[in-house]
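Visitor: Listed next: structures, encoded as structure tokens.
Derivation of every value follows stated rules applied to the coordinates shown; laboratory data play no part. Note that the coordinates shown come from a computational prediction; the quantities given were computed from them, not determined experimentally. Cβ atoms are built from the backbone, for glycine too; each structure is taken alone.
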Structure P
Amino acid sequence: MGKDLMDSLKVWKADDEAVLILRQLNESDTQRLIAFVKGLSVTARYFRFGQGDYDPGLDDALRVCRLDPEQGLHLIVVTPGDAGETVVGSARYVIQPDRSSCEFVVVVADKWNHHGIGHQLMNALLSCAKNQGLQKMYGRVLGSNLDMLKFVKACGFEISDSHEGPWLKIARIDLQPLASASG
């Protein structure tokens, strides 16, 4: 696959005919990523970052945009416009020290929820993680984030309480059945 884990773009149209492009994040997306996070609702920022007033700085955004492919993958969904691309969804996984598992995060802009963007991002993450030879993917989800819990369950993840208690859930999926089923 080369340096990029996702070698091609995926382009489709939303129900309202808006063009959506799924692609790998790169350093030129830094300001777009900052604008995306700042545009999330307080609730969405709380569910994603653990604090509703999270405000990403340039250093944080640059660190995220410079993710080494050996350490993980970060994908975004953008919609083109007269002023350039606007990020409407973001997902990534980070490979854990055991080198066989990864932790994922997915967030979609509030007004773009329930348009299939999360599923497109998750399907791409799962495929790339499997192709990278990873065996398991997991994510931490607040127990109060019912939409995300429903989403990951629909994507095939198993949900359990974390060792910290039922307020924090762990969503896990074994990537090996995906590998043997498709190949």
Structure Q
Amino acid sequence: MATFPIRTYGDPVLRQVTPDIDNIDESVVRLVEDMIETMHEAPGVGLAATQVGIQKRLFVYDIGDGPSVVLNGRITESSGEWTYEEGCLSVPGLFWPIRRPNHVLIEGMDLDGNGIQLEGSELLGRVFQHETDHLDGILLVERLDPDQYKQAMKLLRSQALNQDQEKAKRKILGGE
């Protein structure tokens, strides 16, 4: 198995809507295995294919009960409301309280091509929503209220500036 680099904020692949998977072959099975390994190493509780630069409608997740996968997943029902601090592997190190439905129903397929319906509340429901957002080209920062968004953009610009300065320093010192 292999791990993937995780795409971060600013990468245009994160804004793309993913197409459904029509054929579940060995490459999809390997992709799922590699994504699970990548998610665990990150560490995270969910990972969408877009976050590793793959334009397929699938995500993996593990909230402590063992890894699972949803292919072609779509939220079909939601209810309630729950505000909880949320982060994202594609926006590393930053967390915000996000209001989302507390309970969701997601429909999709498993790796055998069987139709599935999964219910999730609280953390599991949040993971389903967060990863489905990725597959629809929606990033966590788009779920922020206006004040949070303004703060997030300031932090992300600061992170980008620091990364650029580090790259320049390495280049000057001959490390790149």
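Visitor: For mean count of other Cβ atoms within 10 Å over residues 18-25, which structure out of P, Q has the highest calculated value?
Guide: Details: P: 17.9; Q: 12.8.
Once mean count of other Cβ atoms within 10 Å over residues 18-25 is worked out for each structure, P has the highest.
Visitor: Something else now. Using mean count of other Cβ atoms within 10 Å over residues 90-97 as the calculated read-out, with 19.2 as its value, let me know the right label among P, Q.
Guide: P
Visitor: Of structures P, Q, which gives -0.48, -0.91 when log10 I(q)/I(0) by the Debye sum over Cα atoms at q = 0.15, 0.28 Å⁻¹, for residues 82-121 alone is computed from the coordinates? Before the final figure, lay out the partial values.
Guide: Numbers: P: -0.48, -0.91; Q: -0.57, -0.87.
Clearly, the read-out refers to P.
Visitor: Which one of P, Q has helix-only ellipticity at 222 nm (-39500 (n - 2.57) for each DSSP H run of 4 or more, over all residues; to 500), as calculated from the coordinates, equal to -11000? Let's see the in-between values first.
Guide: Working: P: -9000; Q: -11000.
Answer by label: Q.
Visitor: Also, quick follow-up: P, Q: which one has mean count of other Cβ atoms within 10 Å over residues 74-81, as calculated, at 13.1?
Guide: Q
Visitor: Comparing P, Q, where is relative contact order in percent (Cα under 8 Å, 6 or more apart) highest?
Guide: On the way: P: 16; Q: 21.
That would be structure Q.
Visitor: In terms of FRET efficiency 1/(1 + (r/R0)^6) of positions 34 and 154 (r between Cβ atoms, R0 = 35 Å, to 0.05), which of structures P, Q is highest?
Guide: Working: P: 0.70; Q: 0.50.
That would be structure P.
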